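Q: Each structure below appears as C-alpha cells.
Quick note: the coordinates plus some simple rules give every number you see, no bench work behind them. Small disclaimer: the values here were computed from a predicted structure and weren't measured. Cβ atoms are built from the backbone, for glycine too; each structure is taken alone.
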Structure I
Amino acid sequence: MGRDKKKGGGLLAAGILLGVGLGGFVDGIVFHQILQWHNMLSSWLPPTNLLDMKVNMFFDGLFHAVAWTTTVIGLALLWRGFKKDTIPRSTPMFVGAMSLGWGLFNFVEGLIDHQLFGLHHVRPGERELVWDIGFLASGLVLGGIGWALIRKGRTAKTA
C-alpha cells in the first residue's frame, strides 16, 4: 500500500490504460468512422464492394472492442485504487498517464499497423507517409507531455 501510494503506480497503470483506450476510440471514431479515411484492413482489403466493407467493419469492431476493454480495465484499476485508498490524488500525474497512454497507442499502433504490417495508413494516397509520420510524431509528443506531467505530479503535493 505504501509503495503504490508513494510512487503512484496504480494511478499510472489506470491512467495509461485509459489513455490507450481513449486514444483507440479517437482513432476509430475520427479516422475510421467520421472522416472515413481508412478501415482496419483497408490496405490489405480495400473496401470497394459490400463484402470487403463488411469485413473491414468487422475488424473495426474488434478494434473498438479492444479499446473498450482496455478502457474498462483502466477504470477498474482506478476504482480499486480509490476504494483501497492506494492511489494518490494527483491531477498532473493522472492526466500525464493518460497522455502517455494515448501517445503509446498512437506510436505503437502507427508503427505496427501502418509501417510494419501495412494494414492501413492514416490517409492513403500520395502523401500517406507524411500522414503516417505525423501520427507517429503525435504519439511522441503526447508521450513526452505525459512524461513531463507525471514527473510534475510526482513532485507536487497530493491532496
Structure II
Amino acid sequence: MNKVLFVCTGNTCRSVLAHRYAALLAGQQGLPLEFSSAGLAADKDIPQPAIISELLRKEGVKNFRHVPAPLTAGEVRGADLILAMTAAQKDSIISGYPDAAAKTRTLAEYAGFGSEDIADPFGRDDLFYFSVFKFIKAAVSASLERLKKEVK
C-alpha cells in the first residue's frame, strides 16, 4: 500500500490539511508513500482559505499552492487507501464507486479514533480551523503508524 487519497467536500480545508501534513510526516520518516486529495464537490474557483497555508507553514510545509480538485474515477482506482473526513463522504464515495468499498474508511476510523466525523471549518473562525487541524494531525499521525506496518 503506497497511495493514499484524502477526500472531503470542497478540497479546500480538511483533505488539504491531511494530505500536506501526511506528506510532511512521511517524508520526515522516509516512508515510501504518496498522498493526494480531492473533493466530492470541489470547485477550482473557490480559493483555499489563507489560514490553511498558515497552519501548514507552522508545521514546516512551505510555499505550496493548492487548487481544489474534484474526485475522479481514476484517482479512486489508483488509490490503495481512501480516507474521507466524514461518514457521509465515505458513503458517497462507496455509492459512486462500489469497487472502492474495501479500501475506503474515514480518517478517524482508520486512525482508530472511532466513528467521529471531522467538522468542516470552511468559513469559520481561525480557532475552529486550529481545532480541526489538531484533530487531523493526531489522526494522520496514528494512521501513519498503522501504514508503517502495512508498507513493510
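Q: FRET efficiency 1/(1 + (r/R0)^6) of positions 48 and 144 (r between Cβ atoms, R0 = 25 Å, to 0.05) computed as 0.60: which structure among I, II? Walk me through the numbers before you get to the answer.
A: Details: I: 0.05; II: 0.60.
This value belongs to structure II.
Q: For mean count of other Cβ atoms within 10 Å over residues 32-39, which structure out of I, II has the highest calculated value?
A: II
Q: Related question: Looking just at relative contact order in percent (Cα under 8 Å, 6 or more apart), which of the labels I, II belongs to the structure with the highest value? Let's see the in-between values first.
A: Working: I: 34; II: 28.
Result for relative contact order in percent (Cα under 8 Å, 6 or more apart) over I, II: largest is I.
Q: The value -0.41 for log10 I(q)/I(0) by the Debye sum over Cα atoms at q = 0.10 Å⁻¹ was derived from one model only; which of I, II is it? Walk me through the numbers before you get to the answer.
A: Details: I: -0.41; II: -0.30.
Only structure I yields this read-out.
Q: Here's another thing I want to ask about it. Suppose you compute helix-only ellipticity at 222 nm (-39500 (n - 2.57) for each DSSP H run of 4 or more, over all residues; to 500) for every structure in I, II: which one lands on -15000?
A: Values: I: -23000; II: -15000.
Checking each candidate, the match is II.
Q: I would also like to ask the following. Given structures I, II, which gives the highest value for mean projected area of the Cα convex hull in nm², for residues 40-79 alone?
A: When mean projected area of the Cα convex hull in nm², for residues 40-79 alone is computed for each of I, II, structure II gives the biggest number.
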